[in-house]
Structure formats: C-alpha cells, structure tokens
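Chemist: Structures for review follow.
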Structure I
C-alpha cells in the first residue's frame, strides 16, 4: 500500500476541487455550461454564488481548468464544442480572500502579489496555462524583468522608474498590460470567498474599468443575492453573468461516497459503506456536500477503529451525535454555545426555527407552536436576540420575502442545530415532537 492507513482514510473524502472527476459535476451541467459561455462572452463577469458548503470553490476550480483548456468535464457533459483552443486559453490567477484582506484595497494588493510572483514559461512554449497564486518559487514579473527582455520593452523607462509611486490599481493595471504584451493571451482573475471582505466598495467600478477582451474577472462568494456580494454592483450589473449553486441532489451526494469507496479500493483498502449508512449520510447532509465529507470521513474512521471493513448506519448515527466535538464543525459548536448561554428558552426557540424544513420560516406559525406547545411566553424577544450580532446574527429577515418570514444566515448551521443533541436535556426531543 503506497500510504499508511491513516493517510488513506483522511484523503478518502478530500475536497472536490482536488478530485478531477467529471462525475462529481454531473448535476452541475447547467452551471458548467453557463460559466463556460460567460468565459467566451466578451465583457462578461462570471459570478458564482450560493450558500456555504455547496461546492462553489470546486466549481470555480473547474471553471479555471476549462479556461486553461481542459476538455474532460465539457466532454463528459457533451458540450466539448465550448472548449478553448490553444490561442484563446486563459492565463489564470486564483486568489482567495481572507479575513486579513478586509476591503477593496486589500484585495487589489492580493491581486498584485499574485501577478508579480508569476511567470508563464509554458504559455510561450505550448500554451498550457497555470494556476498561479499558490506558487512559491517563481520569477517575478516586474519592470526590471521586462527591461531585461530587449525585445519586450513595452513601457517607457520613466514609467518603470516610477512604478512604486503608482496607486495600487494603477500597478495592477500596468502588470496586466505587461503580461498581455508578453504572452498575448487573455487573463482570468478568479476571486474566491468574496464574502469575507468587509467592504467591497470600489470593486465593481474597478472591474468595469479594467475588464476587456483580454482581461476577465470571475467572482465567487457565499450569498443569497448578488447585491450582498458587491456594494456597488450596479456599476457592472449589465455585465454580470450570475450562476447560483443550488443544493445537491441525492444522487450527486451518493456519487461523493462512491468516489471515496473507489479511492479506498485503489489504495488497497477493502472498505465500503452499507446502503443504510449511505442513506443516513445523505439524509443528514440535506443537500450539502460539505456535510457528506465530514460525516463520511468520521464514520469511516469509526468503522476502521472497530476493526470492520463495513461502515454501518450506527457509525453515522454516532458521528452525528458527536458533531459538537468534531473539529471540522468547531465553528458551529462555538456559535451554538454562544447562543444558548444559560437560557433554555433561547435554545427552544433556536431549535424550533431549525426544525422548520423550508428555507423561509414563518414566525407567526413558529410563535404559535412555541407559546401553545413549548411553553415560551414571549418568543419574539428571543427571535430578536437571535438576529442580533451579540448572538451571531444567525437569523435574518430576507428582503423581498413574505412579511414575517426569516431565514438562517448559514443553512448548514440550521442543519447542525437540527442534527445535534441539545445542551439542556430533552429540548431536542420536545421541539422535534411538535413538527
């Protein structure tokens, strides 16, 4: 066996973007086609958005591969005619926002860092583009580099000398110009996890001013609407090509488990998931692939630790029960503990909202159940608390919905609340019993 048992187990459910398998995106045919069309359309700005844990980053990685010339996914979906030929393939930059990026200026600096620390030797020889931002040993594209290339002096010396005095946006625009003049290839900048930016003011205007036939930006982020991601989105509203990522169908979630089993088999591990275990994971995940990864990996380890080559439904049930102590769900456990904070009534209200199966939760119906069957006298005050920053703003009122409807800010947290045991004994059972 090429790797030890532990290494094999933890990699069985690795992120989808690390598994170049078209079958995982069979249910995303429409999204893949729309994104590919947006790459071809001059002046468009692809925007991938949706709830947390639905595979937006994985889809963005597939978009990047398609832009670089990969045809595997397009062929699997019968749209290989949309593939990019050698001359039109993109040079790609994949930048992920972090909490430290903060705002538009921070993002521009990240994009500058990605472009300065990159070169494309393959682009000159065989037109194979690269994923650039994660490279650690590179030849910097700088004014000194271009000055050394006698046949590629595209910028006057007085501009090269004043490079450090340019504004961040001007620096990035000059670097884009230099890269295009060097490789004569279009560029694609993919900006992932945009929702982490505290302020995006100025980004839409910059994208509108910078986008051209040779330059395209693609945006990815957690959001229920386009306006939530871009403060000044009206600047590029007409050029946006939004692609919403919906929850996965059961057959798509099943494919993740089947892929994990195939991986284990090829690593010499004869381990499989029973039909009941597979169904339990799919039902618990409620359409979210992230939960399939978390529950699948933990259930797999339980079976191996018990000396079995079969993952049973009991392994899944134990894993669900232990979610509060699962390191991958630590953020949800912390949020839950912060909300409950010594208040059994608040835990009852939180769980009542979580047990409503639709996204839109009618407060009038929930309040009635809380008052008449769960003994909460003033449920609206607890709803107000759940909507406040002090308790994580886990509930919000969506714009344009029926008056009185609320939603969970993070749908996965809603599922987490529904699945896990309550802190106060009996609260989980009593709230479930009224739905």
Structure II
C-alpha cells in the first residue's frame, strides 16, 4: 500500500522520535511510505532517521517556489480553491488559527498534485494541528482518503477538530483519555470513527533483572535517567527536591542525569548548584535516541523517572514514550498521576505518585533503591505491560489494517513521474 505520512519536522530535528520508529516498522512490514514534513527545518539529528530520508519530500514552509506553485494551482481551479480557503477561514476559531491554517492551505495548493503523481492511496497525519489541516486540504483537492493520529496538547488546541472528524476516514487516539477529551470537543456522534491504538516500541530480548547496586547496598551508585526536555510540564524541580531529601536522609550514592535541553536549563542548573547537589544531579543535555537505548541495553540505567506535572495553563503529559522504552528494557519507572500516565502504570506496572509532590517522589525512589524484591517485581510487570499493549509490530499491523480499509482504488492514480529530489 502506498502511504503518505505528514509530520511536523521528522526526519529533521530532534523531536517526534516515535514517528521515526513507526515509519520504519511500516517499511519493515512492506508498506510503501512517503514522508512529507510540514516544517522541514534543520538537519537530521537522530541517526535512525536517516533510513527514512530517502522516502522524504522536503518542501520548505515559506519560499517563492511554494508561493508560485500555489498561485498556479489556484488559477487552475479557482472555484474549488476559493471554497476551501473560505471554509478554512470561517471555521478556524480565532485569528491566530486562521493565519496558521492559511499557511497550511498555501502549501496544500502548491504540492497536492505531487500526492496524485506519486500514486498515494492514503494520507496519514500525526498531530491535530497544521499537519492534519494540510492533510485534510490535500485530501479534499485530490480525493485521496486521509486520517490522523492525535496525541495530547494537539487535542486541546482544537484546530478544526470537528471539521476534521467529519472529513477523516478515521481518527487514532493514543490513549483512552485522549479519546474521551476529543469526544467532548467534536461530539459523541463521531465515536465510531475514533480508535484507541497505542504508540508502540520495539521489544528487545528479555533481559536479566538489573542487580540493584544502589545506595542501599553501599556499593556503586544507583543511576537514574530523566529523558525529558527541560520544560515546566516535565517537573524537574520536584525531582531536584526529592534528590535533596534522599541525600539528606543518607542515600548519598545516587546519580541522576537530566537528558534533555530547554528553556529551564540555566534555572535548573542554578538550583542544583545552590543546593550543592552537583555530585548527584548532572545535566549532560539531549542524547541521540539510539545512544539512550544503548545505555538501557548495557544496563547503565537503574531507574527512569518522569516527575511530570499539570501546568497552570492545564498542559500535561499523554503517555510518554520515554516510559515505554524504559519498561521494554525491564527498567522500573516512576512517574506521576498526570494526563494519561495512569493508563500505563496505574495498575502497578510502574510506581505512580502524586504530581508536584517531592516527598512522595523521594519515597518511591527510596523504595526502589533499598528493596531489591520490589525492584525486580516492578521491572517484570513493566516489561509485561509493554509486551501486552505497546508492542510496535502488533500495533503497526493494526494501523495497516485501518489504512487498508480506506484507500484509493489504483485506477484513480496517475503514473509515478517524480522522485524525492526536492
């Protein structure tokens, strides 16, 4: 089957690593995938993204070329284009969204024919924001069916979601909470179109349980990884509080690494220095995805912690892939009762604590440092949860079945005449 995947930036940039994994699995399952990043700025950051670069069509967001191509298409089909532009402008809920969607409209007009010439049978967009606006418009211009995956914040942005729900062949949510929140926005009548299909991760061979050599055993350091960018919603400052509590209570051989970058870097580093925790908390910055997984496979990480919070604006987590990957490697995880995290670890597959509660966070870490039996139990249950619900191969096969139910007939397609050389 010939698919078009619309992303924000992937394969470029350092985000959306879960989409890289999904596309590579689609290719492994013998699907033909062409990738259209909506904002393809920057270079390839993750080595594993290079495998999909040859399947990628790079059209910059703003360029004279795109503007000229859009104008040419408009004058070829003025009535259709005017109708679509009018619909986008009137249905967008505020001026900012109208302007953002107008950029998606220009790009859709410019390259809609490319989808037809490539013989695309189904378009799938990740995110309910401009990538799905673009996919919606290309679908309406070409007749190619489309669908979208919604994650978390993109649901609450509510960028034409009711109109998109009406137009899309199906909608995939990655959590039950996401589906519930989406239905509250678009209406219960769209329930039949919305599928909960989890993100998946590759399952490495089962590993022997880590030997807990943490502070409780007075041996080598207990190593905690926090694979999260340095943003407020990630809650790093509460983990700093928790590490300080642990050190003051005698658990000194604990090493915690913040693997990420972001606008809070200087502030967090200042807190670490002020509390004299520089021997316990480190900020090595963002690491390449495969490098992090190599650390897991070499058992260099004893625990993964995501101390996520709900921000004042209501921003919260979905189901973090960072937790899934650690659990797949039989590494216990500690996180908080925010967003959809309870769907992942609320059944005891990980340790879940109250968000914004440093004392509870410290207690959870202490238990895993000092109780080997509990540590082993959590490692096993986390791995089993991922095997049962988040196996990449299984979940992508389910996604392929959904695509197959909504595809163009081959005779609707023009011959392929172009190659990804842009």
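FYI, it's all coordinate maths here, none of it is from the lab. As the structure is a prediction and not an experimental result, all values here were calculated from the model. Cβ atoms are built from the backbone, for glycine too; each structure is taken alone.
Chemist: In terms of Rg/Rh (Cα atoms, Kirkwood Rh), for residues 47-94 alone, which of structures I, II is highest? Kindly include the intermediate steps, with their values, before the conclusion.
Modeler: Working: I: 1.02; II: 1.17.
Across I, II, Rg/Rh (Cα atoms, Kirkwood Rh), for residues 47-94 alone peaks for II.
Chemist: Here's something else I'd like to know. For the read-out distance in nm of label points 7 Å out along Cα→Cβ at positions 7 and 391, a value of 4.8 was computed from one structure; give its label from I, II.
Modeler: Numbers: I: 4.8; II: 2.5.
Corresponding structure: I.
Chemist: Next question, about the same structure. Work out which structure the value 0.95 belongs to, where FRET efficiency 1/(1 + (r/R0)^6) of positions 167 and 207 (r between Cβ atoms, R0 = 25 Å, to 0.05) was derived from one of I, II.
Modeler: Answer for the origin of the read-out: I.
Chemist: Out of I, II, choose the structure whose coordinates give P(r) over Cα pairs in 10 Å bins from 0, in percent equal to 4, 18, 25, 24, 17, 8, 3, 0, 0 when calculated. Don't jump to the answer; show the numbers that get you there.
Modeler: Numbers: I: 4, 18, 25, 24, 17, 8, 3, 0, 0; II: 4, 21, 30, 23, 14, 6, 2, 0.
Value 4, 18, 25, 24, 17, 8, 3, 0, 0 for P(r) over Cα pairs in 10 Å bins from 0, in percent corresponds to I out of I, II.
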